[in-house]
Structure I
Amino acid sequence: MSLEGFIQDETPTAVVQRREASLGPLAASLRELLDATIRTTVDDEEIRAVRGEVEALVERLRVDQRDGTPGVRFNSEGYAWNWGNAVVGLGNAIAPPLGIVHEAPGRARAEVHLGAAYEGPPGLVHGGVSAMLLDHIMGETAANGFTRITFTGTLTLTYRRGTPLGPLHLEAHIDREEGRKVWVLASIGDVEGPTVEAEGVFIVPAWAG
């Protein structure tokens, strides 16, 4: 069964979790590689040598791979996995990843550490990255404890001040609902308080109603 990329996959949960135990550390190492690539000062000869080794590793992983993107998969045991997601994907080295905690239906928080790969202005998080993280936590919050599917309708951001690289905190909660529309409020910030505040309208699609 597939509904807009939501794919029922009856891989047993134990098998999925064993895969995650291998895939997660690989993605974490790749994040370190990204950071090292950005900040390295080794000479050009060493860079070319590393490139050759990386290309060899890519070829090893290309030997067996699926066509297209993985989408969101779930089994009848109630376990779901979304390894390619740009924000929380366990297998995606671009994802920070954002560790979201659902404190209650309609309310969530998250902690994240953003390094050099997410820089916009010097020393600050790129504004688009802040928007992406907020959009994701707000979407999960609108899903009300993963009891429904929602998509972003509108997202309005207010940038209060620059968001510094390093440890950050996010919060989100449902403000109100009308029919298939869900309003969510959220923020991202540091120990001094919010740096970006957001309001979004999220839509429960008719096919998932």
Structure II
Amino acid sequence: MTEIPSRMLAGVSVPDTPLVDKAIGYAREKCEPYLFNHVVRSWLFAARLGQLESIEHDPEVIAVGTLLHDITLNESFAGPRRFEVEGADLARTFARQSGVDSRRAQLVWDSVALNSTPSIGLHKEPEVALCTAGIGVDVIGWRYDAIPAAEMSRIVSEFPRLGMKKMMTRCFCCIAEKNPETTYDNFARDFGERFVQGYRAPSVVDFVLNAPFDE
């Protein structure tokens, strides 16, 4: 594999390529400031976990997958599919139009589509698993202690959270309120049930019991 040029960002070695620069610019354009900082931190955490654990991976795929994983997470999201799937399509299109081959672009798609489904994402290719892990560190503190404390402090200091918990909760509640049909089988349902008055998502139980078969 050809060696990819690198640079330091918040103390983490990351790829320094036109593709990554373009992904950073696209994420900055599409994301609110708190969300942009989130996707950058997720990228840095994913990259660092791969380095600390000596996991062979494609660093450009990791960069594009994490940087673009939340480009549809906003209060104006209108579906009709899960925001992760809508975002995955946009990210794959971005990758293909940027000259990424179909295999790597599909890894980007999987990284985005599965970013909130760790029960699957963590068991796929290293790129998808690392993207999932890095995002998990930043959203729920999963494997928080795997990142050395000094490195964690520097990353959060250079890319502050800017009220992320409150801002993300608003986004998830808006999705649950406006597009409940996209939430029945994913974590957004939890926000609807906790915070959105009158929320009722479709139930898998109903789907099974109402299937068009005699038995």
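Bear in mind these aren't lab numbers, they're just calculated from the coordinates by the rules spelled out. Note that the structure is a prediction, hence the values are computed from the model and not measured. Cβ atoms are built from the backbone, for glycine too; each structure is taken alone.
Taking 18.9 as the value of Kirkwood radius over Cα pairs in Å derived from one of the structures shown (I, II), identify that structure.
Values: I: 18.9; II: 17.8.
Derived from I, not from the others.
Taking helix-only ellipticity at 222 nm (-39500 (n - 2.57) for each DSSP H run of 4 or more, over all residues; to 500) from the coordinates of each of I, II, which one would give -10500? Let's see the in-between values first.
Numbers: I: -10500; II: -18000.
Attributed to the structure labelled I.
Please state which of the structures I, II yields 1.6 when distance in nm of label points 7 Å out along Cα→Cβ at positions 91 and 155 is computed from it. Intermediate values should be presented prior to the final figure.
Numbers: I: 2.4; II: 1.6.
Derived from II, not from the others.
Going by relative contact order in percent (Cα under 8 Å, 6 or more apart), which of structures I, II comes out largest? Provide the component values of the computation, followed by the final result.
Details: I: 16; II: 21.
Once relative contact order in percent (Cα under 8 Å, 6 or more apart) is tallied for I, II, the winner is II.
Rank structures I, II by FRET efficiency 1/(1 + (r/R0)^6) of positions 11 and 147 (r between Cβ atoms, R0 = 25 Å, to 0.05) and report only the one at the top, that is, the highest. Can you show the working numbers first?
Working: I: 0.65; II: 1.00.
Ranking I, II on FRET efficiency 1/(1 + (r/R0)^6) of positions 11 and 147 (r between Cβ atoms, R0 = 25 Å, to 0.05), first place is II.
Upon calculation of distance in nm of label points 7 Å out along Cα→Cβ at positions 19 and 115 from the atomic coordinates, which of the structures I, II produces 1.8?
Working: I: 2.7; II: 1.8.
For distance in nm of label points 7 Å out along Cα→Cβ at positions 19 and 115, the value 1.8 is produced by structure II.
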